[in-house]
Structure I
Amino acid sequence: MALAQVVLGSGRLLELSRVRMEETYEGLLMGYPTRQMNDAIVAGAVKQAEKDYPSIPVHLVEPPRVPRELRRATFGPMETLPGVQCTGFFTSGPVDPELDSVLHYSRLVVVWFQASSDLASLEQAAPGLCDVPWGEKAGDEEV
């Protein structure tokens, strides 16, 4: 049973079978998020996904970045990411139409950021999650 299902813009159905969620700014005790900090957080999330799933392609859904005004920008301009960092293992039917859909499936690890800890759903997925270029990124695998 899938934890959640997402339908891509192409109509392809994805099933989420594993997900890790963590607070985007966990451990930030002082200061505020900047572009440089956010770049490191995003790169770190992708690197961790590649380490956790070494034989599976990883795709990053570029997160929305919101600049914020500060009176005294001590560390530079403030920029925030959505509050929850997610890494999910998705599967679907094979990408290659020549493959038997009973014996093959495609898989992809996706890293994305979202505002809440709610799982992706058919009705409402995080921005960009329904636009994953599955045919270009996912890898086919035999059962």
Structure II
Amino acid sequence: MGEIELTPYAPNLVESTRSIGYSFETALADIIDNSISNNATKVDVKYRANESPYIAIIDNGRGMSKNSLEQAMRYGSSNSLNERNEEDLGRFGLGLKMASLSQCRKLTVLSKQNNEYAGACWDLDYIYATKKWTLITYQECD
């Protein structure tokens, strides 16, 4: 018996997950739920709809370390079979990525925990260019 590891082809899978069926409202609610489940007591939504549109969700939750952020940006980052806290709305480790990327082509997360900053970005155009699961990361000085 032989075996081979078949990593999904990044450009096709990322594009497929974008069409799962999130409405704008559901996607926004899913991301805000992440803030609330991470102890945010304040969540601001900022947006610009004209040229270079963006949406920013800014909260005062507990934040993420570099390692926690990288894990949160991993597709399938949680096991649906594990026991979870009853307030935890995440089940498959896909919500942040799929909700965000269903509405845009670039997801950037910046976080601060214990006065340390972490940043990461899924850029679909970059994935198409590299043909790999390439997560862009940012250092505090970037």
Structure III
Amino acid sequence: MNKDKRAELLKDEYIMLQHFYEDMDSKGLNIKNWAITVALATIGAGFLYKNSVLFLIAFGASIVFWFLEGHWRGLSHFFSTRIQEIEKIIREEKHGEAIPLQTYASWSKEYSAKGDQTIKYMQKVNVAIPHVFIALLSLVLFILGLYGVL
């Protein structure tokens, strides 16, 4: 394969990965939206029906959404690795030597080396918000409900 064809395929792979990475980011925001919607509905129902168990359900749901977003963002890490590889190839002008269309190979290699990234990404502030606040609020409301304060 000639250098121009390799460069063209690398460019196409890069553009595809950038679109995919942006889509994953968008889906992360959708997870946050669902978490907030479920929390508002469940907490509101807890107040409406004076049932503190619903606050506990909101707590559990917030943990599930937090884990889901962490997992989703962790998966995007493996694609960002290939994006960085391609950027380095272009920066160093080695596109004539590089093998294009290696997204899966790069993803698998990085996953084998680093393993699942869910917990790491759950600890990032941009992932933890709003899930941690929802979990804490729900837990406090549940405890207050148990003591009859609500």
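Every read-out reported here was derived from the displayed coordinates using simple, explicitly stated rules and does not represent laboratory data. It should be emphasised that the depicted structure is a prediction, and the values quoted were computed from it without experimental measurement.
Structures I, II, III were shown, and helix-only ellipticity at 222 nm (-39500 (n - 2.57) for each DSSP H run of 4 or more, over all residues; to 500) at -8500 was computed from II. Calculating relative contact order in percent (Cα under 8 Å, 6 or more apart) for structures I, II, III picks out III as the one with the greatest value. Thinking of I, II, III, which structure, once percent of Cα pairs over 28 Å apart is computed, gives back 40? Attributed to the structure labelled III.
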